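Nothing in this text is a laboratory measurement; each read-out follows from the coordinates by a stated rule. Since we're looking at a predicted model, the values are computed, not measured. Cβ atoms are built from the backbone, for glycine too; each structure is taken alone.
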Structure 1
Amino acid sequence: MKNLVILISGRGSNMQAIVDAQIPGARIAAVISNRPDAAGLAWAAERGIATAALDHKQYSSREAFDAALAELIDGYAPDLVVLAGFMRILTPGFTAHYEGRMLNIHPSLLPAFPGLHTHQQAINAGCRIAGCTVHFVTAELDHGPIVAQGAVPVYHDDNETTLAARVLEQEHRLYPQAVAQFVAGRLRLDGLRVLVADETPTSARLAVPLD
């Protein structure tokens, strides 16, 4: 059984998708937020999951907050730390501490459009497809080794809200699958690449074919 600690900042819809997936071999050890009022904490607590809040505003620096956060996380003996809408830029020391055992999902097809407002960026760039990316976390923001990607079409009348909703559906499909692969021991880092056990050389890690 592998312990998962999930970090959120809001309602944690991806956290909910992972919990609801009931991944074999995984135990949700805790859900932690940097915002004490995060709606996802109440959702997790109602399901008997341990929760904790660590308010980043109470710390004088990112380094101080990240050190306290790592101490809190490590109290749950995590095999995997899962970022699920955790809206903090993490320090290099924190990412190094969890190297190879921390995943994030980003709402774009990385390396395109790291950072914020990804859906509007895709629309402004005239993209015909958009999507999401599950990746291992490194010190460079939204640039870690890619585990899997899910793509959706961008329609001519899309706006940021409609495209975000379509991408979020893929996030909820893709993230539990990627976490399950980690738990099953099927993921292996090879430099900047992620190798998946039993994956054929020609297979593509794309969640859903495009229309």
Structure 2
Amino acid sequence: MQRGSEPADPQLEGAISSMETAYRMQTEAPDVFDIRKESQATLELYGPGSTARGCLMAVRLVERGVRMVQVYYAKGDPWDAHSDIQQHRKNAKDSDQPFAAVIKDLKSRGLLKDTLVVCGSEFGRTPVVEVGGMAGAQSGRDHNPFGFSMWLAGGGAKGGLTYGATDDFGFKAIEKPVHVHDLHATILYLMGIDHTKLTYQYSGRDFRLTDVSGNVLHDIIA
């Protein structure tokens, strides 16, 4: 009634569109998340555990046209190893197989060339033991934003390439350092978006996702 009697209201139209999207998601989600429909070979490719299931469901979502999917490793932030760095052994064991399976599975479904896979974290860990920063910390590592690795696959990223390096201690990037704005600019470029033009109004000026910096890393683009 209101849509027919009043001028177009962008907020109302946006709310209606969101509800319609939510309805379509509710009706289609049960089928998408039912990994029992996958072959035994596919299930074995990913392996057991919640991370493996999350990775498989991510690929199924991509296959059905979902444009952005995030897989988060477990609950409780187990990678934040302030007290025991050795727990990364289990985390890596739980992650390596399903992460590799994502690439293999996307490729087998003909989706890898059009799907950019980004694997990373908010920061790395120091190469030295943390003993006083957290109660009970004996063999943990503190946050390290100065040197850590992320990897990209598919979606126009160049395969088999290592870009940059840290110092001998693994503490700080010293060769071809990449700022987070550079990474974001490159991801946006691979998605067909010019990061210098994607802006939004905030506090009286135009902001962009890469602030006022960021360079596309053409060396890592196929």
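Below are the figures for this structure:
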| item | result |
| --- | --- |
| Computed 4.5 for distance in nm of label points 7 Å out along Cα→Cβ at positions 129 and 193 - originating structure among 1, 2 | 2 |
| Comparison of 1, 2 by relative contact order in percent (Cα under 8 Å, 6 or more apart) - largest value held by | 1 |
| At a computed 28, 14, 10 (semi-axes √(5λ) of the Cα gyration tensor in Å, for residues 57-144 alone), which of 1, 2 | 1 |
| Label whose coordinates, when distance in nm of label points 7 Å out along Cα→Cβ at positions 49 and 121 is calculated, return 2.7 (choices 1, 2) | 1 |
| Structure responsible for -9500, with helix-only ellipticity at 222 nm (-39500 (n - 2.57) for each DSSP H run of 4 or more, over all residues; to 500) calculated and labels 1, 2 on offer | 1 |
| Of the structures 1, 2, the one that 16.5 was derived from, the read-out being mean count of other Cβ atoms within 10 Å over residues 17-24 | 1 |
| If mean projected area of the Cα convex hull in nm² is computed and equals 11.9, the structure in 1, 2 | 1 |
